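*Asks:* Each structure below appears as structure tokens.
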Structure P
Amino acid sequence: MATYSYDDMRRALRELGFALVRSSKHETWERILEDSTILQVRLSHKGKRDIPRGTFHEMLRQAGIDEETFKRTLGR
């Protein structure tokens, strides 16, 4: 499995239409779907550090995407 950084996650979230709505202790990224469902992803300010595998999959779950969609969004 490839490892991804917090910067990779930020780039993918931007590409998927998420907006940064809060940046304090952690960042909160949000996207509102057509059916008014609000998706929120919280991530650390750790930048280039690798995301632990469990944390990465939790972020994907929060974003409502799978790993393949994430990879395609990054162009990998």
Structure Q
Amino acid sequence: MAEKKGKYTTVSIPVTLYNRIKRLIEGTGFTSVSQYVTYVLREVVAEHEQASQEEPFTEEDKERIIEKLRKLGYI
């Protein structure tokens, strides 16, 4: 996994976590703890961005809510 050259900043993590990650990535395609942490954070951020763009209720949910409100006399 090649990292693109660009601007970077430093993020601190506990040494114990760093060592656990270092052991975890042994024998994988990850060449550094930073590369692995960057990969994981990109995945997590992308998941949260996608979730925030989705509708919180499906059309079926909306219809059920409207029907319950109708039955209660609010609509």
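*Asks:* When you work out distance in nm of label points 7 Å out along Cα→Cβ at positions 21 and 53 for each of the structures P, Q, which one comes out largest?
*Replies:* P
*Asks:* A follow-up question, please. Using the calculated result -11000 for helix-only ellipticity at 222 nm (-39500 (n - 2.57) for each DSSP H run of 4 or more, over all residues; to 500), pick out the matching structure from P, Q.
*Replies:* P
*Asks:* Which structure, out of P, Q, was Rg and Dmax of the Cα atoms in Å derived from, given a value of 22.2, 64?
*Replies:* Structure Q accounts for this read-out.
*Asks:* Another question, then. With distance in nm of label points 7 Å out along Cα→Cβ at positions 13 and 29 derived from the coordinates and found to be 1.9, which of P, Q does the value describe?
*Replies:* This figure was derived from Q.
*Asks:* 2.7 is what came out when distance in nm of label points 7 Å out along Cα→Cβ at positions 5 and 61 was calculated for one structure; which of P, Q is it?
*Replies:* P
Each reported figure results from applying straightforward, stated rules to the coordinates on display, with no laboratory input. Keep in mind that what you see is a predicted model, and the values were worked out from it rather than measured. Cβ atoms are built from the backbone, for glycine too; each structure is taken alone.
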